[in-house]
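Next up, some structures in C-alpha cells.
Coordinate-derived values only; no laboratory data. If you're wondering where the values come from, they're calculated on a predicted model, not measured in any experiment. Cβ atoms are built from the backbone, for glycine too; each structure is taken alone.
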Structure 1
Amino acid sequence: MRSFIKAAAFLVALLCSIVLAALYLTPWPGALLIRYVFDQGAAKASAALEKHVPPQISAQTGLHYDPFDPDGYLDIYRPANPPPSALPLVVWVHGGGFVSGRRSDVANYLKALAGRGFVTVSVDYSIAPGATYPTPLRQLNAALGYLTREGADLGVDSSRLILAGDSAGAQIVAQVSNLATSPAYAQAVGIAPTVKPQNIAGVVLFCGLYDLKAMNTDGPFGLFLKTVIWSYSGSRDGLADPKFALMSVKSHVTPKFPAAFISAGNADPLASHSHALAETLTAQGVRVETLFFPDLYEPRLAHEYQFDLDGEAGRLALDRISAFIRSVAKP
C-alpha cells in the first residue's frame with residue numbers, strides 16, 4: 001500500500017511538472033483554458049439574445065471574402081423587406097481576447113441591430129496562438145476589400161461603412177480604421193488599406209483595449225494578460241516588440257480618424273482604455289460620442305455589458321449606437 005501511495009504521488013508530481021513546463025514553454029495551455037471559458041460565456045450571451053431577434057431577418061451566411069484563407073468568411077443580415085434606399089452597412093468584428101470567438105457569437109446581436117434598419121456583417125478572423133498579430137488586421141482589411149468590390153452583387157452600400165467591434169474586435173477595428181485614415185500608420189503596420197478614408201463614416205467601439213502600456217500584467221488579471229499577449233504577439237516578451245507596440249492605437253490616432261462612438265461598463269477592467277481613447281480623439285478634434293456610466297451605477301456593468309438586452313444599460317447602448325449610425329451614415 002505504501003509503495004502504491006509513493007507511486008501515485010510520483011505520478012501526480014510528474015504530471016504537475018509537465019503542466020508547469022508546458023505553461024512555461026508555450027501559451028497554448030493557458031490560451032485553450034481562456035478559450036473554453038470565453039466560449040461558454042459567448043454561448044450563454046447568444047442564447048439570451050435569441051428572444052430579441054426580430055422576425056423576418058434575412059441572412060447570407062458563409063460568404064468567403066478570401067478564397068485563399070480558411071478562416072476568411074463573413075455573414076450578412078438585413079431586414080427581409082428593406083426600403084428602396086440603401087441601408088447603412090455595419091461591419092462588426094467579434095471579441096474573444098484574440099484567442100477565442102467566432103462570427104456566430106454575435107449573430108443574434110447583429111440580427112437585432114439589423115432590425116433597426118441596417119445591413120450588418122459579422123466577420124471571422126483567425127485566432128491566437130494559431131495565428132498571430134497582425135493577421136486579424138489583414139483579414140478585416142481583406143473583408144472590407146471584398147465588400148467594396150462585390151457590394152453591388154451583394155446588395156450592400158460600401159460607400160458609407162460603419163466599422164464596429166467589441167473587446168478584441170474593438171481593438172482590431174480601431175487599428176484598421178486608423179491605418180485606413182493615416183498613410184504613415186499604414187506604412188508602419190505594413191498593410192495597404194483596401195477602403196478609402198472617406199468611405200468609413202464612423203466606428204463603434206465597445207470595451208476595447210487601446211494602449212499596451214496601460215495593461216497591468218502584475219495585477220489581478222496579470223496571468224490572463226500575459227497569456228493573451230504571448231499568444232497574440234507570438235513571443236513571451238511581446239510587449240518589447242516595436243511592431244507589436246503599434247497595436248496601441250491610442251498613441252497613433254490622427255485628426256483624420258473617423259467619427260467614433262465609444263462605450264464600456266463601469267465594472268469593466270478595460271474601461272480606462274475607452275475613456276483614454278475618447279479623450280485622445282476629442283483632443284485631436286475628432287467627433288466622439290460616448291456612453292459611460294457613473295462609478296455608483298447599479299447594477300455594475302461588466303465587460304461586454306452591451307450584449308445584455310434584458311438590462312436597461314444594454315438596451316440604452318443599442319438605442320445610442322442606432323442613432324449614431326444613422327447620423328454618421330447620412331450622405
Structure 2
Amino acid sequence: MLETSSVKPPEMRGECQERPQAIIVHDPVAAGAFSAFDRVADDSQIESDLLFRARPDTALYAAHHAILVRTVAANIGRVIYLRDLIGDDASFAAAGSNPNQVFTRDSLITLPWAPEVFFRARLKPPQRQHEPETMKAAAERLGLREAIELPPDIVLEGGDVIPFAHKGRRCLLVGYGQRTTPEAIGFLQQAFLPDYADELIALRLAPWRMNLDGGFMPLAEDVFVADMSGILGAHLVLPQARIAFDFWELLGDWGVRVIDTTPEESVYSQSCNCLCLGDRRIVCYDLCPRVIAVIEQNGIEVHTVPGVELIKGRGGPRCMTRPIYLPLDARRETHEHRPGNIV
C-alpha cells in the first residue's frame with residue numbers, strides 16, 4: 001500500500017460522501033439550443049457537428065431531463081437552472097445555440113473540502129470552448145471565487161476530475177488521454193498541491209475512453225464501479241514526486257469493492273456515470289439493470305431515471321449536474337422549473 005505524509009482530519013469528505021448544497025443544471029430545449037439539430041440535414045453528421053451520438057427526440061429529451069431534475073431535487077432539495085441563475089448575463093447567450101451546455105459538469109470544477117472555490121476547465125471540442133465562461137458566471141453569482149486559472153495550452157475537462165477523500169486525505173482523481181492532456185497533471189501538481197488537495201492520482205485512459213467518469217466512479221468510500229479495461233496506468237502525484245503504482249491493488253488494500261462493468265455497458269448505457277448525492281445514494285440511468293442490481297447489493301441506494309434519449313448526448317447524470325457545496329443564503333433560493341420550459 002502507498003504511504004503518504006500528512007493526514008487531514010477524519011471528517012474530510014469527497015464527492016461520493018458529501019451531500020451537495022445545490023446542483024446546477026441546464027435545459028437546452030428551453031434555451032432553444034435543439035434548433036441546432038434542424039440545421040444538420042444528414043444524421044451521419046450529427047456527431048461531428050454537434051457531438052451527440054444520434055438525433056434526439058426533442059420533446060422526449062426535455063421530459064426525461066425534467067425527470068432527472070425532479071429526482072435530484074427530491075433527494076437534495078435544491079436544483080438551480082442555469083437560465084434562472086444567469087439568464088441576464090451576456091455569457092448565457094451562447095447556451096442558446098449549444099446543446100452540449102446541458103453537461104454542466106464538464107466546464108467547472110468544485111471541491112467538497114473547499115466549497116467556497118471553483119476553477120474553470122478548458123474543453124477540447126471547439127463547439128464547447130465558451131462553456132467555462134458561462135459556468136464561471138454561474139459560480140460567481142452564487143458567491144464562489146475562482147482559485148486557479150488554467151494556462152492557454154492546458155486542456156482539462158470536468159468529466160476527468162473526481163474529488164475523493166480517504167482516511168482524511170484530499171485526493172483528486174484525474175484521468176487523462178483523449179480529452180484532458182498529460183500536461184494538465186503537471187500543472188495541477190504545481191498549482192493545486194498542497195493548498196487544494198494533498199495528492200493527485202493520475203489515471204491514464206485507454207485511447208477510446210472519452211472521460212474518466214464514463215468508465216470509473218467512486219459511489220462510496222468502499223464501493224466503486226469501473227470498466228477496468230479503460231484505465232491503463234496510474235501515478236501517485238505529490239507536490240515533489242510522482243510514483244507509478246498498481247491502482248487496482250491499491251483499492252484492494254483500501255478495502256474497496258470494485259464493481260466491474262464492460263466497455264459496452266459503460267459507453268452505451270453510461271453504467272459508471274452516476275451522480276453521487278452523499279450517504280451512499282446515487283442517481284443513474286435505467287439502462288443497465290445488471291450493474292444496478294450489483295450496486296444495490298453493496299448497500300448503495302439507487303435512483304434511476306430514463307436514459308434512452310439523454311444518452312444520445314454521450315453523457316450521464318453526473319455529466320448533466322454540477323454540485324455546489326457552499327451553503328447558499330436565503331437570497332439564492334432554488335427556482336421551480338417553469339412549465340413553459342418543458343416541451
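Remarks
- Source structure (of 1, 2) for relative contact order in percent (Cα under 8 Å, 6 or more apart), computed value 24: 2
- helix-only ellipticity at 222 nm (-39500 (n - 2.57) for each DSSP H run of 4 or more, over all residues; to 500) from the coordinates reads -13000; which among 1, 2: 1
- Comparison of 1, 2 - label where distance in nm of label points 7 Å out along Cα→Cβ at positions 129 and 225 is highest: 2
- Entry that produces 19, 17, 13 once semi-axes √(5λ) of the Cα gyration tensor in Å, for residues 73-160 alone is calculated, selected from 1, 2: 2
- Value 4.7, calculated as distance in nm of label points 7 Å out along Cα→Cβ at positions 41 and 185, assigned to which of 1, 2: 2
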